[in-house]
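Visitor: Once you scroll down, you'll see the structures, which are given as structure tokens.
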Structure 1
Amino acid sequence: MNEQSEQNKKAWEYRAYEFWHKRDGSPTEKAIQILENPLASLKKHQHHFENVAGQKVANLCGSNGRKAVPIALLGAEVTVFDISEENQKYALELAAAANTSMDYIVTDIYDIDLDKYRGYFDLLYLEGGILHYFGDLGKFMSILYELLKEGGKLILSDFHPLRRCLLSQGEVEYFDAELKSGDVAYKGFFNEQEQADFSDVSVRLYTLSDIMNSVLEAGFTLKRFDEHRGWNNENIPWEFTILADK
């Protein structure tokens, strides 16, 4: 595990389980919500999962299982890869509460066992703002490519790079390429006194061309690129979704 990954693992294993309870409720409460309509839990990506039954799906950086569990309920064989044991704890409790199951492997994505998982998955699903945790985007994409079967599909959704420029009023340098320290995503859910105890994450910001070219250079065939409005329908590019095939 490299230095960046070690720093991010440390950050994401401090009070993450507690945070998920704060934001999503207990695993039992979250399971009740998901069970009402598993497909709807996948929000803007739900149309990609209407016929997922029987497929092997990898949810990389799958966090607390809030996407993996509905996919499993839809009949897929789901494997989560994530760096945080705190995330794993909530996710496995969530799966049990929803009366479903999944494999949850705590690992750095760079360290996935490709001897075991090379060409294993029909579908890779990544969402929620994860690319900035990986300083070597080319290596990251090449691992994704190796994990997929021939004919497999990649669904990659992340924060739109232009979003940070529009929100920063010019203070963010779009083309910066160095690693930077930042707050772990849930730090703000705790009071100011508690926040002093949180470790920083290590992130690397990418341009849109960095992301698109890394997908193409890894060998994927780009099928579609969609941009999404803000979570409250703000009229700015907030997220994007890439659909690509192997």
Structure 2
Amino acid sequence: MNEQSIKNKKAWEYRAYEFWNKSNGTPKDLAIQILENPRACLKKHKQYFEHIEGKRIANICGSNGRKAVPLALLCAEVTVFDISAENQKYALELAEYANTSIHYIVTDIYEIDLTKYRNHFDMIYLEGGILHYFHDIDQFMFILFSLLKDGGEMLLSDFHPLRRCIVKGPNAEIQYQIQQGYFDKKLQNGDLAYKHFFDEHEQEDFPDVSVRFYTLSEIINSVITSGFKLMKFDEHRGWKNENIPWEFTILAVK
């Protein structure tokens, strides 16, 4: 495991299970919500999962299972690969309360056993802000490409690179401002995603994550040069429908 992965594993195993219980409710509570309408839990991506019965889906960096469990309830065979044992604990409890099952492998994505999982999956699903945790996007894409069967699909949704350059403005007339840094390529320390959900005095004890941000061209070119055929690229507004790019979704085929 490289230094970045070691640092990120330490961070994502710090009070993650506690955070998921605070933010999503207990695994039992979240399971009840998911069971009401599993497909709706896939939100803007639900149209990509119309006919997944019996399909093998790899949920890369699948976190607490909030997407893996709905996919399993839709009769897919789901395997989560994630670096955090705390995430695994919540996800497996969530699946149990939802009366379904998922495979959950705690591993560094760079160290997935390709001897076992090469050409194994019909679909790969990544969402929620993942790419910046990997310092070598080309190696990362090579692994994703290797996991898929011929004809398999990759659905990749992540934070829009412009998002980190758009900051809140000083007043109502200037709501957003641009800050520099779009082309930065160095590894940086950053806050753990859920750090600010805890009290200020507790935040001092949170470990940093290690991140490497990518431009939009770096992401798209890496998808193409790894061997994927790019089928669709969508950009999405802010979570409150703000008129700014906030996320993107790529559909690509092996």
Structure 3
Amino acid sequence: MRRTTLLTIIYAIVIYTTAISCKEESHYAPERIKGEIILVNQNSPTSEEITQAILPYKEAIQAEMDSVLAIAPASYTKKDGKLNTAVGNMMADAVYEMANPIFQKRTGYPFNAVLLNYGGIRSALNKGNITTRTAYEIMPFENEVVVVELSGKQMRSLFEYLKGGSAHPIAGMEIQLSATGDLLKTQVQGQDINDNETYFIATSDYLKNGGDHMTFFENPVSTLTLDYKIRNVLIDYFKKYDTIAPVRDNRFTRDSK
């Protein structure tokens, strides 16, 4: 009994002491806080210790960025056509080819077409080695693929927007303008627009949110984000093919008469 009583007293003392200690510590506060602004710019002295610490990471990143993925037999820029360009067609075709299997796996059916923006092409595809760095130069932004479901009416608004004449990258669609700029043909997968159907269009999250005044994307019937950056689409596309030789074609044309 005495042993039990002694242990009980010890436990009580420990619990009481801990409680008092925690209570006292709760009143602790810093006496003062001192801060200092340290400016870092191109004139700041370098630290050899820091330079050596980050060197292995820098070399690994550079090796990855400079790894050759494919070859381009010529140079292609977004200025090589008025309505569709080789590099723009490549980007749209890459999204169509690489992102469609992901969408189809999640939904059970493919999306119908692709629409990107002319301004999103930030660099040429230059002749020679195509590297990971090439993908970053063409698409330096963090934009990712989003598939939006549009009504027939929204698709008509999409085509009305595109007849403005910029060479926005498209795939799965065909547009033909008259000599005066009127719409003569607007098709998706070779079919005219049906107002009673909906269409699944792959685009970027930037455009889906109304970027470049593409307001027809703002209230879609449905939306599915693929968590697939357009830059990574390009990297995967470059890895898939030994030679990247895109061409201009008849997906967006204008009558000369």
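Bear in mind these aren't lab numbers, they're just calculated from the coordinates by the rules spelled out. Every value quoted in this text rests on a predicted model; they were computed, and no experiment measured them. Cβ atoms are built from the backbone, for glycine too; each structure is taken alone.
Visitor: Compare Rg/Rh (Cα atoms, Kirkwood Rh), for residues 126-189 alone across structures 1, 2, 3 and report the one with the greatest value.
Guide: When Rg/Rh (Cα atoms, Kirkwood Rh), for residues 126-189 alone is calculated for 1, 2, 3, structure 2 comes out on top.
Visitor: Additional query: For which of 1, 2, 3 does Cα extents along the principal axes in Å, calculated from the coordinates, equal 47, 43, 39?
Guide: 1
Visitor: Of the structures 1, 2, 3, report the one carrying the highest value of FRET efficiency 1/(1 + (r/R0)^6) of positions 86 and 230 (r between Cβ atoms, R0 = 30 Å, to 0.05).
Guide: Across 1, 2, 3, FRET efficiency 1/(1 + (r/R0)^6) of positions 86 and 230 (r between Cβ atoms, R0 = 30 Å, to 0.05) peaks for 3.
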